[in-house]
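Below, each structure is written out as structure tokens.
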Structure I
Amino acid sequence: MTAAAHPAPLWQPDPDRIAAARVTRFQAWAAERYGAPAEGGYAALHRWSVAELETFWAAVADWFDIRFSTPYERVLGDRTMPGARWFPGATLNYAEHALRTAEDPDRADAPALLYVDETQEQAAVSWSELRRQVGALAAELRALGVRPGDRVSGYLPNIPQAVTALLATAAVGGVWTSCAPDFGARSVLDRFQQVEPVVLFTVDGYRYGGKEHDRTDTVAELRRELPTLRAVIHIPLLGTPAPDGALDWSVLTAPSGDAGPTDAGPVFEQVPFDHPLWVLYSSGTTGLPKAIVQSQGGILLEHFKQIGLHCDLGPEDRFFWYTSTGWMMWNFLVSGLLTGTTIVLYDGSPGYPAIDAQWGVAERTGTTLFGTSAAYVMACRKADAHPGRDHDLSRVTCVATTGSPLPPDGFRWLHDEVSEDLWIASVSGGTDVCSCFAGAVPTLPVHIGELQAACLGTDLQAWNAQGEPVIGEVGELVVTNPMPSMPIRFWNDPDGSRYHDSYFEMFPGVWRHGDWITLTDHGSVVIHGRSDSTLNRQGVRMGSADIYEAVERLPEIRESLVIGLEEPDGGYWMPLFVHLAEGAVLDEALTRRVQQTIRQQLSPRHVPDEIIEVPGVPHTLTGKRIEVPVKRLLQGTPLDRAVNAGSVDNLELLRFYENLARERR
């Protein structure tokens, strides 16, 4: 993309907005105290943040007033990847920072959490009440014998109790891990059995799509199969009594009367900077999910930077991201508390009772930053929803999307149907760092189809196959210097080999994430999809996301899946699987239109060899299209070896692709 070629931005922040942005104020402050460049705007600040990595992170810790109970010896004890050591000597506590706003008498009664379910009724939890509940629960966890480093698990939906349980776990120095209750027992056990939790928080069921889903049998199975459990804590979301031997949530978190010791506030265990905070899991489509361990200090600093500078959130904001406890965005949402921001928890279907349900939540809660998936935006567009017309979204200043690249049509639709003065932040990162590599910058313009810029302190580059950085052409997403939230390790990976092989095998000492990206000459980032399912036709590489974006504009195509298959005879077979909209037929005319769309908009080399109608596209439990396992099935790998059954939303769909492969052979 040359400077002459790139069109005018879709949105540009006005001078007042740029001046008021927290990142602008941070830059001026860091210029005075830490030698950051005073001029040159965000681009200059970013260059400084990666060139002077230690100074930058020292400035972040200072700006956000990190409470180190013992001081750090230096910022980066060892910068080798993997194995970088951040802030050696320092001790702190994540939960202490998340609850700091409760200490402010002017804010103590303001809402820390707003909770909405499918009835659209709202419940608020104040800062002082959240702090009190965390204190009570932390004391009970200690009484149950939970010690620093012990794992505490939650089989919970996105409800206030899940936030309280995470913070109480962090307060005692425990290690939190969670799964959403729509995960079946096998999927949960694939995750929790690896980390051997001592406590399990659980619900009796959940509500989704207007129906109640009982989970008592699943919970009983989890209890049987997790022999390390010392306690189970029951949250009666559907109103059932606690099962035998389980403790009742309301008893453990009840006020103790006359401001007794548990009402005095939590006791925050001061732990080393690199003490584990939580375990997140990869999607695990081709084996056991990776159990990714991130640190209290690393997450604290990374999320302060991301939420306070990139998302521009503060005490006056309300932060809503549609997520579940099985996705890293839930952990990221909870960190909104760090900046004194009210976080909005929604538990329910994204499209119930109608496709615009999430916009309704944003309206009712006065959301200022609304986060969702690119897939939801495109579904609203396809359903001809008009959120700006049908809802009062006047408080929404930013819509952020992740999960997959937001196609250009998604940018245009948000601009046209939500607000012309809308900051659209398409962001990209990963569970692996529980943060973003590139995305939101409140002071930069938004160009259609592009992420605004690489994030501060993130040495993001695109590398070609020779390991050389490239601008304006597709390359592997790499990060050439450590980030504080990179995993400290994987659980049950004693020699670190699985961690090393996941990120550092292709380019030793450099993090390779597995995405195809282009860095433009004006500093923005374009994501093309996963590099391990790249379409490589006659030497021309293309990301699958580019195909989806073009094909799914056609109203007849509900969703698609493209696979590029290297064949034993040296040939290359590239089928496009299409899940049709209701009433649509894959006839000759539609086939021609799909081929023409790809030929004209993308590349004649990437016109599929066959277009095949399918009953659906398989996804991971967090909603990502499954490409690599389908490729393996088509190559003849048996289903039980091609995919981890517990990681997919619909195993029967994969049997369809397996049968297809068998017929083709």
Structure II
Amino acid sequence: MASTLLPDPQLIHRMCDVMVHRGPDGDGFHSDEHAVLGMRRLAIIDLATGDQPVYSENARVVAVFNGEIYNFAELRQDLIRRGHRLSSAGDSECLVHLYQEHGADLVRRLRGMFAFAIWDRDRERLVLARDRVGKKPLYWRADQSSIWFGSELKSLEQDPRMSREIDPVALHHYLTYQYVPAPWSIYQGVHKLPPGHLLIWERGEITVRRYWELDRTPRPVTDGRDEEERLRELLLEATRIRMVSERPIGAFLSGGVDSSAVVAAMAMQSHGQVKTFCVGFEDSRYDERHKARMVAERYGTDHHELVVTAGLLDVLPHLAWHFDEPFADSSAIPSFYVAQLSRRHVTVALNGDGGDECFAGYRRYVLMNRARRLPAIPRTLAALSARIGTVLTERSGTGSWPRHLGRLMRFAAERPSRRYPSLMASFTHEQKSRIYSDALHHRLAEVDSYGLLETIFRSSSADTDLGRALDVDTLTYLPGDLLVKVDTTTMANSLEARSPFLDHHLMEWAAGLPGELNISNGQTKLLLKRAVAPWLPEELLCYPKQGFGVPLAAWLRGELRELAFDVLTDGTARSRGLFKPPAIRHLLQRHMDGADHGGQLWALLQFELWHRAHASVSGVVAAEVGCPAPLT
């Protein structure tokens, strides 16, 4: 936008309208000579007086806000003691008064999930902030005189001036990790504000800074039973403050330890029957409904189930529209359906997200914990091990021992700081090079996706590879994959998701635990399991972690075979000039012949479905802020 033009209120209305699913209960707008802000509201707390935007007493500070502030009652009391006059009974209005007291540092006093914008009219200053872990999204783009932002990328797409040119580096990272990591977005010139960061825009000058990070320096522990009791206290409190709602509330119950512990904590603090929701599969390898029923029966919950079948995969184009960027975590499918099921009964759902990252629940952490004993491998032997491992992995079927051996050989061949990125990768650099067009290969030849995770691994405050891996996941996989999946699928159904394990007080306490309290003798989440053992059926604690996966490889050989071939090999896909058509067809055929390329094909399929839903088309917070005069 040229600096001599005023902001466009109609654009902001379109930006909000396209996100009506995030806020079906109403909207609100602010407009002045330099800024237009808008929002959509999903009413949860303070139904009567909680409309936005919110203003300071003199109306010179304005805020729009997406999320929940769980300590708002204490914040309100303190603000009133300091002489502020608050006209509502909810959390949103606290932001403008906290800004008057503390400036941008107000974010440090918030306990919750949020993306917010504060417009200081006197200073012509915009403050954008995202919560510590990244539960709520925030996209932005800027030129020399203006800035645009929104909770969803599709809101920014409403501006016809925004370029739809794909960022090849973002695509490169997406194929490695199955999501586009912050601060990239799939479009050039558009950014994601990373979790735990502030952005300050003042008369065209932009500053981005981090305001929170975990300290993983281990603290001394003298009595494990004291730690168990403290964990129960923290989880009960984190759950209790997330149960505040004027709308019906329930919980996702997968059958895993994390969601089961949250349901138990809810039941022990609820005056009524807890509503629980679970999805499963006909394939018993992916179905955990029997475990969820154990907890539902123990606590007498109002339990609801749904079986996800391949016949429900017609939802894929719908999901591609809701996920504003290519997103290849196939568990988005059951996540969407459990959110849809839940929304028929409740407006808020608690979940177990974050338990694995806080207490080392993934099996890959066991491998990282053991890898410290691996001897250094000579360079020539490492190269050979990597080549053999790649061949075994690419030619073996799902879950076979040669495939596991191949992954282990590739893992061992990497230097220690690159082992964890290699575990997290869907495509290796060499595999991507085979499918890239010559032009794309030349453009990306020197771009190292593993380096993103390696940098975090090396800079972690943890003193073990296990702790460093937990740091990597907390800063990348958790906000880039898991939280995007949950936020997008729940908001697509106008459902709010809340995560007690991601309470920053609980996370900061858990970050200081010695590694042996989380993993020992190949067992994961030891402290958490001991802490919640009095709450849960004993049998449940003995099950191995199953995850929220789907029978992807089988679907691609069966019900999705025709879709995969049609979408990935038709003229539309070939015309993009990004990939080599023979290489894509070869990958498809190898999968149909028994090798497992399900994850890679899914990533390519989701990219193409996304492209057709977004990039190929011209195109709950949204805003545009502009300078009053050309900058010098």
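Every read-out reported here was derived from the displayed coordinates using simple, explicitly stated rules and does not represent laboratory data. As the structure is a computational prediction, the values presented were derived from the model and not from experiment. Cβ atoms are built from the backbone, for glycine too; each structure is taken alone.
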Candidates I, II; semi-axes √(5λ) of the Cα gyration tensor in Å, for residues 49-128 alone computed = 35, 16, 12; producing structure is I
Candidates I, II; helix-only ellipticity at 222 nm (-39500 (n - 2.57) for each DSSP H run of 4 or more, over all residues; to 500) computed = -8500; producing structure is I
Structures I, II compared on mean count of other Cβ atoms within 10 Å over residues 361-368: the greatest is I
Suppose distance in nm of label points 7 Å out along Cα→Cβ at positions 393 and 553 works out to 1.4; of I, II, which structure was it derived from? II
Value 18.5, calculated as mean count of other Cβ atoms within 10 Å over residues 113-120, assigned to which of I, II: I
Highest-scoring label, criterion being distance in nm of label points 7 Å out along Cα→Cβ at positions 225 and 561, among I, II: II
